[in-house]
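Pasting the structures here.
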Structure 1
Amino acid sequence: MQLETATFGAGCFWCVEAVFQQLEGVHKVVSGYTGGTTVNPNYRAVCMGMTGHAEVAQIEFDPEVISYKELLEVFWQTHDPTTLNRQGNDTGTQYRSAIFYHSETQQRIAEESKAEMDKSGMWDDPIVTEITQLDVFYPAEDYHQNYFQLNPRQPYCQFVIHPKMKKFTKDFKDKLKSS
């Protein structure tokens, strides 16, 4: 089995991680930071907007089970790609909508997918998602990993992630891991 890697920013990495962990063919999801200038950033500096990094989820997946294009379908439909540097109440460049590609093939697929989604009429406003080559990925601190699974009663999880997961599991039930 030859795993591939995808890296997406779509607001708070806890939300992105929770969604992609549920997909059949996804083997691992790591919350982290990329796209900025600070070496070895930490959560506090990223949240304060001092690093240029985005909160992202790095996804290891089996392309024989789920394709990069299918991951992009989930990416587009589980956040608002038309709001610049914002998802819900989370505001700042660290919450930007971004695709960090790992190869020229991923870049091409991401650009084609973005153009298709922009033409789809799904959103009233144009998509502002950046598509950038991945430079360096920094895993977030351990307490951010598997956050929703480990902290389901935390208020942010209850009020933000849980409703998102409910919609996601309904919309993508054919792509979910079997229990």
Structure 2
Amino acid sequence: MSQIEKATLAAGCFWCIEAVFELVEGVNQVVSGYIGGTVENPSYEEICTGTTDHAEAIEVYYDQTLIDYQTVLEIFFSYHDPTTLNRQGADVGTQYRSAIFFHNETQKQFAEQAIKYLNEEKVFPDPIVTEVTHASKFYEGEDYHQSFFKNNPYQPYCQFIIAPKVTKLREKHAHLLKIAQPH
């Protein structure tokens, strides 16, 4: 019997991290949206100004019997740079911050332990700046943001920024990928 849990994560542009999680076995749904800000029902245009305090984020709905929260965090830390404050590559601003929005104390503890471990083991050359904060209201992004890479694979941003992350997932975490079922 499946046990659906939710993780809310910000790792820069939501299209990038969404594309990765959509391919992971046990992930039932990924929703791109906005969290952590001060404006109700923000639009993408408002978020892009960097003045609403929201982060571009995803909600990952996963089956805990197939994938655990620690693995969700492993994937999260593997596909963005958690050491750059309010920046991922050319995307700059608080809306592109690295953040884990926890839904319960267990998620908070796992997130804090993961960061402590990665810092102690010097997995990254610089200290992790990922914020760990209680999940506030999540606003679903506009329809055209959902499954963006899947729906726009030949768009230049997808080709140059997202496709390499998907290739890395297939190489580094092949054992976590969804396997196509015969019809």
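Here are some notes:
- Winner on distance in nm of label points 7 Å out along Cα→Cβ at positions 7 and 143 once structures 1, 2 are ranked, highest first: 2
- At a computed 2.6 (distance in nm of label points 7 Å out along Cα→Cβ at positions 31 and 127), which of 1, 2: 1
Laboratory data are not the source of any read-out in this text; all were calculated from the coordinates shown. Since this is a predicted model, take the numbers as computed values, not measurements. Cβ atoms are built from the backbone, for glycine too; each structure is taken alone.
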